[in-house]
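Pasting the structures here.
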Structure P
Amino acid sequence: MGLVSALRPALPVGRSPGDTRSGSRSDAALAGAGDREAAAAVIPVQPAAGVRPVPRAAATAIPDPTGVGPGQVTCGAVDGLVAGFWQRSAYEVAGFVWRAGVPQVLPQSSRPNAINDSGVVVGDIVSHYTRQAFRWAHGSHQPLGYLGGTDELGGRWSQAVGVNVRGRIVGTTSVAGGDRHAYLWADNTMTDLGTLGGSSSEGVAVNDQEQVCGNSVTATGQSHAFLWSRGRITDVGTLGGSWSRAAGLNARGQVAGTSEIAGGQSRAFLWERGAMRDLGVLSGDQQSEAVGINDNGEILVRSIGTQINAFVWSRGRRTPITGFGLRVDPGGISARGYVCGTALNVAGNDHAIRWYRGTTTDLGTLGGDYSFAAAITGAQTVVGSSAVAGAFVPQAVLWTL
């Protein structure tokens, strides 16, 4: 069984914010990339051209101490601090932070989504019907509350999906009347960022200049990406279709995301200073969507055709991520342009990979058939999950190169 299938019950409310940290995935893309069944046969794998041998010694497992739950590392900092969760039941997780072999379990049912290089972890306290954003820093765990809501079941709801270098947190919260709005949290105060004229909005990412990107319903009922800066919310617009959505934001104020075009297909875009640019697709593909962007303006893109492919867009050029010559599902891009992803190999198994300037490194597994890359840190450490030899439950893992 593939990792996404194993962890699918983790968050019953909406899309996993773990996907939005490096960029949100469409339901169609998840359907294509998530239901992965590893081949039972063991076939010797010959690396494709440009693929380095598997550095097995670099894989570090973080197993659930109870032995119950599948695990995943979701995020990490440059100093080696990582965070993730173990799935204890359909609606309960045990979040953790880990450094140098020492794990610490987070209070309540806390699922980490993002971390900054000062060691501030943000995420969601999850249960069957509710979700509440939290902040953890240096041993202190703080629920962030809400900006209102209703008394009905699930009527108060919040999530945290990003944190900048100064500890400013972005996410989404319920407000009076039951709608949900994007917020920016700073100094124990949650600020409503408003909407583009419609009833709801959501926060996606925050940069170190405290600009926020997200998505909002407009006055005409469409969903558009936005950039919020110094109290002003700006509609990013579309590439000619009815909708757009943000995936990430960099220090320059550039927004990467996905938009419908006039013909109805989706395309990754770069928005800068009021102008939106179509990033295109790889040859033979029909649609694309942005996964993430770094401060150099490099954008990681999922290209969708008969299978899922990936490329890095930079200064008008698309560079394919080759993987093993088969399907590649991109996970994240670092500040230096290193990419992590999950690639199908010739044995029919998914393996986590790291890619840089045309060279793919197969990260291997913890002894099982498959592994999955969730994110890459500023230190080029890849985090995710891996199958273990002789065990059904995948473990949280990081690969340090």
Structure Q
Amino acid sequence: MSANHHQRYAHIVGWGKYVPPNILTNEELSKRVDTSDAWIRERTGIRERRIATKETTASMALYAAQEALEVADVNPNEIDLIIVATSSPEYIFPATASIVQDQLGAQNAGAFDLSAACSGFVYGLTLAAGMIRAGTYNNVLVIGAETFSRLLNWKDRATCILFGDGAGAVLLQGSDEYGGILSTVLGSDGSGGELLEIPAGGSKNPTSLETVMANMHFVKMNGREVYRFATRVMVDAIKQALQKANLPLAELDLLIPHQANTRIIDYAAKALQLPPSKVFVNLEKYGNTSAASIPIALVEAIEDKRVNPGDHLVFVGFGAGLSWGACALEWTEPTIKRITTPQRAAQSKLRYGWANVKSMGHRVLRRVDAGVSRTLDRIEGHSNDNGNGK
């Protein structure tokens, strides 16, 4: 007699994005560094990118997360876990995810950051889906957020033309219904770590006058070798993800790749014989937003009506580590955007406003508690100095 076993599936039920309004075009960039619009477009496919001004990684992640929760119609209190994939965190610690958790008012959620560079979002989906399948959690928020512009040497033409800022988020929810995340593939080749890195700021090369003067806190990249790596692993990862999901290539409806370079994307599409209608590209508007690129692209693909219930999608990312990851899924959610009524908008504004008030209240209480504890310690110490309090 076989045991009654219910398979759990992790479905994407909410999605959101945020990109800064500040646009930096190739023409504007050519005034800072020796380049041109034609040179950048020919080699990368990028026309412009978004650059954060007042925004930070946490604030952009928060905007994207709020939108994802609105789409899913899920209260922040129902979130079990928040994962922020980022290479440009708010701080070394605390985790950017903890800041987002606090500002969302997700009081029942655990939170941590994940560092896998441009592969980070797929790594985050893999962790979230595994936890949902295991029954550990039911609602997991996965966010990719980056302010890469603050890690760039704006005199280095090899890197400053490539990257932009932004955030994208999805809410994964457990269900007995077949679909959602069907398979994931993760990979790493640490022998190529030096090909794409920020040399200083960690424990090996802590911040010093020497590291700052040597520009060691900016992104360094061997573009030619990273290109060779990406074209080698991207196609294989897509095939492996489809094979693990028992999906033939012919049933792939849309490939959403990491938006790094149109030549890399075109290479993969040609190798897989995928027509342009089956590949989503928005690189020309945003540049490489690292861990945020796939979720931002997903949201725009939904907005462009290129994702529908029953479609089979593959996400594929690659980047520093060297690392790579692919994810195959069956889309199950209606993609018609829910109409936000004035009452609903007011409710959301009140909810997040109240979360900020509660957070501020916790900080005040913590300081009061610390102050009272110090006062009591001094009184107790004074009493002991005067004959054990007698």
Structure R
Amino acid sequence: MTSLCFTGGTAILPDRTVEDAIVVCRDGKITYVGRSKTRLPKGAETIDAKGGWISPGFVDIHVHGGGGSDFMDGDVEAVHQSCRAHASHGTTTLFPTTSTGSPTQIQAMLDATTNAQRNWTAENGAAIGGVHLYGPFFAKDKVGCHNESGCRSPAAKEFESYFKSGIIKIATCAAELPGAADFYRQARRKDCLITCGHSNSTWSEMDAAFKNGMRHVDHFWCAMSTVPSIRKRLGVPMQGSMLEYVLANPEMSTEVIADGMHLSPELLRFAWQLKTAQRLCLVTDCNRALDMPPGKYRFGSKQDGSWFTSDGKVGWASENSLASSVNGMAHMIRHMHHSTQIPLTDVVRMASLTPAERVGMDAQIGSLQRGKWADIVILSPRLKVRSVFLRGTRYRNSNRHS
């Protein structure tokens, strides 16, 4: 196989940038990263970054769909359509994320995703790292835009059947629910990243979850407990919430939706300052309205998912309630960097290496490093996607959107 050489740009590494860089790939993997003074391999195909950025491919651990499809639609074409849409925005590995729904709907999603993962090619878009079992185990008072009728406490018979698929790599459950401890312990046995989300849990409930393996909290400040929400639930004395627990515990990681609509620049910067780029992930939490015109869409299954409205900037469950994002990862990176002045190395790390580390895939993906998959994104100087390479193969639809 011909070597592939990326030149004419600045490489983004986890701790620094390398100007006038060269990244050499062969057989779908990176073989060299350094300055372009290195001699190019004979007969190599050269990709000129034209003064832009040579970035690792982005890794999205919380994403529901895109391009008109939702992973909960439960068929292989919906999986492919969503993966293609996100590849156009620089995501090279993603974790299809469930919403609330019936056991039959969730199993159909797991089956379709497993099929798509087994038969993946670069034409299908972003590779599937595994499934994020997100819904249905949410607290009803924090269900957000998800369909409340599909929300329930975890029962061993149900969640054990999901884990048998072998594709679940991230597992979410509200910590205060009956059965949460058993769920966390089972997810721990399956070596999942264990998360708490859509929860009104207290500090003590979070601490109990931590002892059972929970190490991550979904979309910080969104559908999560606060001191006032817990006082409403349990009265006085006021108790610590998910917010305080995550900020106080150095082993806890979390994620932010940096679309410019969910969180203000000061909150984005605050999360980075307190958790650092090693414990903060960028996620899209994107729905099927990515790359689609403004309008009304289903969140979750196309049969009975809850309705939301996209205005082209964000999804709205109601006039005052957000319903996840409608933007890809490149947009999140641009906004995170430009609005907060956080160093680009940290911003890209939060969208690549940090999520890869959290799911235990950092030996294969997440940074420009010898031996890793050649998942590479060429960005313009203003961080617009110019081209995307999936394991060394150019993704042909990568210039449609950025």
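Just so it is clear, none of the values below were taken in a lab; they were calculated from the coordinates. Just so it is clear, the structure is predicted and the values come from calculations on it, not from any experiment. Cβ atoms are built from the backbone, for glycine too; each structure is taken alone.
Among the shown structures P, Q, R, from which was the value 31, 26, 18 of semi-axes √(5λ) of the Cα gyration tensor in Å calculated? This value belongs to structure P. Looking at FRET efficiency 1/(1 + (r/R0)^6) of positions 188 and 292 (r between Cβ atoms, R0 = 35 Å, to 0.05) over structures P, Q, R, structure Q comes out largest.
Can you spot which of P, Q, R the value 49 was calculated from, given it is percent of Cα pairs over 24 Å apart, for residues 132-243 alone? So the calculation was done on Q. To which of P, Q, R does the computed value 0.95 (FRET efficiency 1/(1 + (r/R0)^6) of positions 100 and 316 (r between Cβ atoms, R0 = 30 Å, to 0.05)) belong? Structure of origin is R. Out of P, Q, R, choose the structure whose coordinates give helix-only ellipticity at 222 nm (-39500 (n - 2.57) for each DSSP H run of 4 or more, over all residues; to 500) equal to -12500 when calculated. Computing helix-only ellipticity at 222 nm (-39500 (n - 2.57) for each DSSP H run of 4 or more, over all residues; to 500) on every structure in P, Q, R gives -12500 only for Q.
When mean count of other Cβ atoms within 10 Å over residues 140-147 is computed for each of P, Q, R, the one that comes out at 32.0 is Q.
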